[in-house]
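J.: Structures follow.
Coordinate-derived values only; no laboratory data. These numbers come from a predicted model, not from an experiment. Cβ atoms are built from the backbone, for glycine too; each structure is taken alone.
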Structure I
Amino acid sequence: MTGDLETRRRSAPWLSDKRPVLEYWAGCYDRVFIALHPFQDAQRARTRTLAEIGRRCAAPDFATMVWTTMLMTCAGVSSRTADLAPFRFAHLIDQDLMARIEAFQDDEGLSPPDCDALPSALAPAFADAFDAVGADGLSAAHHQVEACRRLTVADLRARDRRTGAPSPNWRMEGRRPNVLHDDACRMLIACQPMDCVETMIAIRNDVVESAALDRRFEGLWAGPHTTVGWMNDIARLDPPAGFGQA
């Protein structure tokens, strides 16, 4: 594996990178799955998928639900935001849907999805996927930490002794990682460190069936034109189970 591919294996493409993600990881990985971060309670012990929230809150379609969730979580938009002009994607904001989601969150004791780093709530599923593809040693990386950290699959399965909630042993200088990959380069899990409520999972064809990503995670497969800014291409992607067409 060349140094350039090694760098790609350990890092995620940035939002400024306009290449399709399949092209970005070419030579290392063959397919890319976009795993959506779930809504969760304060302990991250209980989660709800976007499809579940969307059904309960009468989201009109998948694209509206995803954009609304991202803007609520990462941009601080709420149903009470009076001036939407400063927001780049103001035309995609559905404040009526936001109000319904906010009310549902309050009733259910839920918080928006984790943003900008790998979500602890999904760590057990990450562990199961790595285990299924035969991963042994793992490395974790963070864009602001120079050195990688060595992990095992068991580190991802750690739980809080008091609450039983996922509490992976993966922090790097107090930060959750942006990237996980196994030593044999079978699979890489990466979350963009800016305005992201999804994790991209790059995987080789020879282990994609074993990993069963679309059964372990709510999400969708990247297409030939999908970039890190996948939400701009959302109309061309098949939505996850539970949603109608975008």
Structure II
Amino acid sequence: MADEIPTRRLSKLPAKTPPIIRRALMAVYGEKIPIPETIQIDSRGRSRARIGPIPAWLTLSVSAVYDFPDRKAGEFADRGRWDSSIGLLGMTMGRVEQTYDGEVGYQRVGKIELRSDEKMTESLRRRLWADSISLLFPLIGSDYEVRDLTERTATLVSEDGDPVAVEFGTVQGAPISLSYERYQADGQRYVTVRMEFDGLKTVNSLPVLTPVRTIVDGLPMNEAQVESVVFNPSLDKVEFVLR
């Protein structure tokens, strides 16, 4: 792990940390768990879309930025931004900006459509919590609730009451899937989002769960491989409030 990134030893975690979380942290990070202030993760893959009436897989690029509030204890991110684009044959065909500023969620599709309402806020807050869980290190100090605990599964509920169901692997103990509900604006309904991971890959000294397959109500929607991780990037030019 990079020298400039503070770490916490696994043995120093709060006594209330469930064994299933300790095993997952050990599987991914070993004894020393990183505590970055900010992190940027860039991924590339493909996304399901339609070109007119024809279903197709388009290229997908996602850049995600997370801001962590408690630098010493380790907490899940309180602000996040996701910039996504899809394309075909090198041409960009669509862009989506999504942000959560700690209180309100925003989404802009293309250059015009901007949405910010209660359901959008809830959905992006849940996405931020799920992403925090997939990174694992935010679980070392976050005030979250563990429900429905079994040998391989647990539901982790954030301070805001957002539940994410986690399935852990039987061999190493790292997460192999996350599931949560979000509101789908274009369908005016709630859907179940499932993120599946094949294993671990070390990118810029950080072990990450990748590739990530996203399945919505049983339908595969996209898959992406983490390509870049930047620790403590400056957030001076990152907008968490879209206008």
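J.: Identify which of structures I, II gives the largest calculated value of distance in nm of label points 7 Å out along Cα→Cβ at positions 54 and 214.
T.: Once distance in nm of label points 7 Å out along Cα→Cβ at positions 54 and 214 is tallied for I, II, the winner is II.
J.: Where does the value -7500 come from, among I, II, when helix-only ellipticity at 222 nm (-39500 (n - 2.57) for each DSSP H run of 4 or more, over all residues; to 500) is the thing being computed?
T.: I
J.: If we compute mean projected area of the Cα convex hull in nm², for residues 46-109 alone for structures I, II, which one ends up with the highest value?
T.: Largest value of mean projected area of the Cα convex hull in nm², for residues 46-109 alone: II.
J.: So distance in nm of label points 7 Å out along Cα→Cβ at positions 62 and 230, computed for just one structure, reads 1.9; which one of I, II is that?
T.: II
J.: Among the shown structures I, II, from which was the value 20 of relative contact order in percent (Cα under 8 Å, 6 or more apart) calculated?
T.: Here the read-out was taken from II.
J.: Another one. Determine which structure produced the value 1.5 for distance in nm of label points 7 Å out along Cα→Cβ at positions 134 and 198, calculated from the coordinates; the candidates are I, II.
T.: Working through the options, I get structure II.
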